[in-house]
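Next up: the structures, one after another.
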Structure I
Amino acid sequence: MQRWGWDYAQLIGIRFAINVMIASVIVWVTLRLIGDSNPIWAIASMVAASEPEITEAKRFFRARLINVAVGCAVGLFYILVGGASGWMLPLALATAVLVTNYLVRVKTMWRQAPITAAVVIAAGVTSGSDTIGMTQGIHKVLEVVFGCLVGLGVSWTMSKVWLVKPPARTGKGQAQT
């Protein structure tokens, strides 16, 4: 389906750019208004959840949230058990990978679990305090959740406001031109 000479891939790319632009403004302004001076985790999560195909956006959103929860839980567990120590980091990363691969089994965005565990533990190590580390780690995880929610919300809204339909398929799976 072509409009103004543009094909589906071009239109979906433009809608994705607009999704990211709108969502980044929402995330940036909202977090700055509440005093968050570095919303990079929320911005990165928003981009990951701003998929222009809404079914994919939902899948990424679900997978990212599950794996963030796993990583956060593992990171917090290791801080509680061993303190905010650099030695806990490799153990937490390995544990997060094992949990997400063998217990949770959400393959999409599975790398988010060890990344989140690292964020939680690194916050404790760099601050030199278990309590501050846990607080900062949870704050960063909440930023990720907020960014994902904004990204999914903007993607869903744009999919309703600006309909971009994929090309019709012929009987042999080829797109009709």
Structure II
Amino acid sequence: MPESWTQPDEALVKVVSTLAPGHALDVGCGGGHDTLWLARQGWSVTAIDLSRHAVSKVRKLARETKLDVTAARDDVTALDAEQEFDLVSICYMHLPAADRSKMLTNVTRALKVGGTLLFRSFEASIDDAPFDRSLLPSREAVLAELDAGFKIRQADVLDEFFSYMKKQMRLLTIVAIRAK
């Protein structure tokens, strides 16, 4: 994500406002805006990203602010988490469909029963995608990729004001609870 993007995702803020702090996994942490915000809210956060630069930046910021964050360079499509999480946040991880499906399978295995999954993305029908539209999922595709062990709480595609780009964008938000 861009260096100037420093605010946590609005959907993440809304979802977390209903949860007690616990262990969170921030998938594709980028510059760490969501990771650091979660840690400031009392969450113990594991942040993963393929980018060595992103992980280094998150580690440095967490050290400087003395926040409970572990940042690791990891392939989100092959993640084998040893820990269980109360929250898995996947915000703006735009991957080819096969890789997205692998990622969802792997990271959601790490979610505790009763844990919350937040999946947030630009949506496939967006007219002016800021990058390759073939990487953007539809609501139906993501819901089909989640296993039957989830109870869907929210699955919206809405035009929302996207503060970083300062314009309306079509965004997909899925919130699901691990039921079994």
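No lab work stands behind these numbers, since they all come straight from the coordinates. These figures come from a predicted structure and were not determined experimentally. Cβ atoms are built from the backbone, for glycine too; each structure is taken alone.
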* Structure fact -> Working back from 22 (percent of Cα pairs over 22 Å apart, for residues 66-153 alone, computed), options I, II, answer is structure I
* From which structure (I, II) was semi-axes √(5λ) of the Cα gyration tensor in Å, for residues 34-113 alone calculated, if the value obtained is 25, 18, 8? -> I
* Structure fact -> Ranked by relative contact order in percent (Cα under 8 Å, 6 or more apart), the structure on top of I, II with the greatest value is I
* **Structure from which 1.2 was derived, distance in nm of label points 7 Å out along Cα→Cβ at positions 18 and 146, options I, II** => II
* To which of I, II does the computed value 16.2 (Kirkwood radius over Cα pairs in Å) belong? -> II
* For helix-only ellipticity at 222 nm (-39500 (n - 2.57) for each DSSP H run of 4 or more, over all residues; to 500), the calculated result is -24000, so let me know which of I, II that is. => I
